[in-house]
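Peer 1: Multiple structures follow.
Taken together, the values in this text are just the output of simple stated rules run on the coordinates, not laboratory data. What you are looking at is a predicted structure, and each value in this text was computed from that prediction instead of being measured. Cβ atoms are built from the backbone, for glycine too; each structure is taken alone.
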Structure 1
Amino acid sequence: MDHNFLSALVLLLLVLDPFGSLPIFISVMGPVAPARRTRVALRETAIAFGVLLGFMLAGQAFLSLMRLSERSLEVAGGVILLVIAMRMIFASGNEVYAADGSAREPLIFPLAVPLLAGPSAMATVLLLASHQPERLWHWIGALTVAMAVSAVVLLAADRIRQWIGSSMVSAIEKLMGLVLTAIAVEMVLAGLKHYFFER
């Protein structure tokens, strides 16, 4: 499945799911002093960006090292996205990333990894870079914009939730999950097509 800058940006936004992350983000950031929440959010977003950028740049080398084909990665990435999409549609997912009740300031876990830079996001950037390496700068740009949007949404988490309400946040997450389901199925079908008919 070929992508351009816009489709890659939409895909990354769906995978990062900043609106769906709002309840989890608010819960994890609860014990953090209000004066430090902006700094913590920006730091965790930057860490997640670094992790995903690393996966994107080292994607081809990783595939070669593990002797994996792009077809297998495309099918595996589609399956992972499908699982994430199903979770978005049928469950909130709060139990996966819930805070442990401690008053510690979050560092890397769970905001940067796996809330933002989770398995689905890692598989997605790896797939983009390995499938169309000649457009790497487009993918880096799309990742940068997607992470910036996610950072803005997380920084405005309290205001957004108060403005549109928890039920609307849940509805947006389920809508994103539905779109992501279609993208995941398309990725799986494309991988199978390449394996069986373009070997």
Structure 2
Amino acid sequence: MIQAHPKLLTVDEFITQYGDQDQYELIDGELIDVEPTGLHEQVIGFLARKLNVEIDRLNLPYFIPHRCLIRVSNDTAFRPDVIVLDQTKLVQEPLWQSQPVITSGVAIKLIAEVVSTNWQNDYARKVEDYALLGVPEYWIADYLGLGGREYIGKTKQPTLTICQLADDLYQKSQFRPGDTLTSAIFPELQFAASAIFAAGQL
């Protein structure tokens, strides 16, 4: 029996058909359900709140959009859980005035992805693509310890991985319960990694 392959989409087709549906992104032409849960949303809300407070405290020209797509190629568009944009750089984004789509890394200061069951994309694919795009800092918030042992170790536990761009590759630091995170983009930001993990609990 021959199995029919789903029709692959271009980013333009994806934006037209699914651009206003937050639960999807596009990877290599395939529609991916990002499978949000309530606990996942709690972690996103916690991270966005902490970052917004720091942006406000330092009076930076940054903001966190409610909805945003990153066009990586003609067949891949990511929908980050949290993205910090530099408003002064958005004039260089050709689509921004008409739709919330980013096409380069120029305006991106930080991206955070909250890990769910499709953790392979967060730990592998997005690490590669965000580095090539020039995203200076990428956080992987694995509040349930779902990532493979290759990424978070043999004893699986909640882990925050902060990737900082050096040339065109990420240097990774891992933070576990009891650790205090460090950020190059927000060097004065201080809170325990365990607070992120606790945000994903009832």
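Peer 1: Computing percent of Cα pairs over 17 Å apart, for residues 74-177 alone for each of 1, 2, which one ends up highest?
Peer 2: 1
Peer 1: If we compute relative contact order in percent (Cα under 8 Å, 6 or more apart) for structures 1, 2, which one ends up with the highest value?
Peer 2: When relative contact order in percent (Cα under 8 Å, 6 or more apart) is computed for each of 1, 2, structure 1 gives the biggest number.
Peer 1: Output the label of whichever structure in 1, 2 has the greatest value of FRET efficiency 1/(1 + (r/R0)^6) of positions 66 and 162 (r between Cβ atoms, R0 = 25 Å, to 0.05).
Peer 2: Structure 2 comes out on top.
Peer 1: Suppose you compute semi-axes √(5λ) of the Cα gyration tensor in Å for every structure in 1, 2: which one lands on 26, 22, 15?
Peer 2: 2
Peer 1: Identify the structure, out of 1, 2, from whose coordinates helix-only ellipticity at 222 nm (-39500 (n - 2.57) for each DSSP H run of 4 or more, over all residues; to 500) was calculated to give -6500.
Peer 2: It must be structure 2, since only it matches.
Peer 1: Going by distance in nm of label points 7 Å out along Cα→Cβ at positions 154 and 186, which of structures 1, 2 comes out largest?
Peer 2: If we compare distance in nm of label points 7 Å out along Cα→Cβ at positions 154 and 186 over 1, 2, the biggest value is for 2.
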